[in-house]
Structure I
Amino acid sequence: MRRRAPVPLAGAVEELARRLEPDTPLARIQRAWPAAVGDVIAAECEPVAERAGVVTVACRSSVWAQELSFMAPDLVERLNAALGAPRVTELRCRSA
């Protein structure tokens, strides 16, 4: 009997993690967030809730929450582009 070559564990774990990820609107937004907003914003703010296209974003400080509020129209556009569909209509920013 011939043995198969070993499969790298990292690939198998990544595939399992992909299959176990929730496929909710919020989960899709959270996955797209870093690419859509950039590393700096993603390090300071994260989407924590979604309801009917309105995304609540928790920011580490009130300064970041205010800044994101000003940037919201552009970020909504970039986020929808990353999602491939107009799923987000508004960002509501709050400090954590």
Structure II
Amino acid sequence: MQTKNYIAVNEFCVSHDIEFSFINSLQEIGLIEIATIEETAFIDSDQLRQVEKCIHFHYDLDINLEGIETITHMLQRMNTMQEEIILLRNRLNLYE
């Protein structure tokens, strides 16, 4: 059984100097999941990379939430296609 590591959203927001509403908006559009334990919101540590990427898009590149959602979707599709290309190349190498 794996133990999950959670980071309190309030502490994360303070340490990254961002608004709680931004994290909440990411959760509302489905880019991240927030776990609530004893009335405290937490982010799973596995999602930190995704959250930090969204922070970079929004605060550094000035991209709105809809743009972040679109970029994230396109990156996921691109990663899926790259994995498929690798699989197909490996299959092709078997027949050469």
Structure III
Amino acid sequence: MNVNDFYDMLPREFWNKMQGFHELENMRQRSDWERTRWSTCLLLNIQLPKNKSIKPTDLIQFEWEKEASKIDFKELKRKAEYFKKLEEHGK
């Protein structure tokens, strides 16, 4: 981004661009870590007997995978009730 683009932006546009950049960098880092885990798992599996093999998630589970597996059903129910009330009041 050049200086003119920066000064032509609204603050919200700037923060959206910054957030998108950080998400892109996080995705790149995750991809690198997952690729490393996968290649390590392959190298370990060639050393193990055929009836015993490990999966990449057996080797290590990352924080972002743990976060994805946690589901807060109370929060989902609260949101569903909120949207249902919005629909009822809108009709």
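Bear in mind these aren't lab numbers, they're just calculated from the coordinates by the rules spelled out. The shown structure was predicted, so the numbers you read here are calculated from the model rather than taken from an experiment. Cβ atoms are built from the backbone, for glycine too; each structure is taken alone.
Figure out for me which of the structures I, II, III the number 14, 38, 25, 15, 7, 2 belongs to, where P(r) over Cα pairs in 10 Å bins from 0, in percent was derived from the coordinates. Walk me through the numbers on the way to the answer.
Numbers: I: 15, 42, 22, 11, 6, 3, 1; II: 14, 38, 25, 15, 7, 2; III: 12, 21, 20, 23, 16, 6, 1.
Only structure II yields this read-out.
Here distance in nm of label points 7 Å out along Cα→Cβ at positions 11 and 35 was calculated and came to 1.4; which of the structures I, II, III was it taken from?
Comparing all candidates, it corresponds to II.
Compute mean count of other Cβ atoms within 10 Å over residues 27-34 for each of I, II, III and report the one that scores greatest.
On the way: I: 17.5; II: 14.5; III: 11.5.
Of structures I, II, III, the maximum of mean count of other Cβ atoms within 10 Å over residues 27-34 occurs in I.
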